[in-house]
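Engineer: Multiple structures follow.
Only the coordinates and a few stated rules stand behind these numbers; no lab work does. No experiment lies behind these values; they were computed from the predicted model shown. Cβ atoms are built from the backbone, for glycine too; each structure is taken alone.
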Structure 1
Amino acid sequence: MQVRIYKTLKNPMQSVNHKNTWIIEFAGKEKERFLEPLMNRTSSKNMAGEVELEFETCDDAIRFAEKNNYIYEVIPPRARKLIKKSYASNFK
């Protein structure tokens, strides 16, 4: 089974402190989804795509993936771009 390991980012709409955790997300195949005939909803036989596991460090997440023989991909965290703005620049 293939998993993705990535770090959560702070929501830009909130100013509260954000806990930096690493997430393991199971990569589900889109082909496993089907249209349920009774209720006409999209369904799946594999619920692994709904599971997310949280870890304190990336090493813990990698250790868990290796222990369970998962093929893993580590997505490095992106740096935030800070654009310096000043109120005075509105009047040039």
Structure 2
Amino acid sequence: MSGYALAKLSGVRFADVKQQLEKDALEHARNGMHLERLWKNADDPAEVWFLFRVDDLNQCKQHMGKVHAEARRTDPNAKLPQLVFLSEEKA
């Protein structure tokens, strides 16, 4: 099932998030994640939102779960995005 993954990171710099997403673009694409949008919160410049179009929500959830678990093992205080997975339904 395709859909979207909406992510929010707080306490970060927009430029750093953009650079990391560019660095991870190939790995994301291999896992069916395609960056669609990147925003900075107009009221909180240290909050960044981004949206992936996802080929397979279940694959994306599993992949991100593994990536985040590994990041937490490496650094328990790692800044990881809050993720919301959205399925697209026809109106």
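Engineer: Taking helix-only ellipticity at 222 nm (-39500 (n - 2.57) for each DSSP H run of 4 or more, over all residues; to 500) from the coordinates of each of 1, 2, which one would give -3000? The partial results should precede the final answer.
Structural biologist: On the way: 1: -3000; 2: -11500.
It was calculated from structure 1.
Engineer: Computing relative contact order in percent (Cα under 8 Å, 6 or more apart) gives 45 for which of 1, 2? Please report the intermediate quantities before stating the final value.
Structural biologist: On the way: 1: 36; 2: 45.
Of the structures listed, the value fits 2.
Engineer: Among the shown structures 1, 2, from which was the value 2.8 of distance in nm of label points 7 Å out along Cα→Cβ at positions 58 and 74 calculated?
Structural biologist: Numbers: 1: 0.5; 2: 2.8.
The value was obtained from structure 2.
Engineer: Have a look at 1, 2 and say which one yields 16.5 for Kirkwood radius over Cα pairs in Å, as calculated.
Structural biologist: Working: 1: 16.5; 2: 13.7.
The structure behind it is 1.
Engineer: For which of 1, 2 does distance in nm of label points 7 Å out along Cα→Cβ at positions 2 and 82, calculated from the coordinates, equal 2.8? Don't jump to the answer; show the numbers that get you there.
Structural biologist: Details: 1: 3.7; 2: 2.8.
Label of the originating structure: 2.
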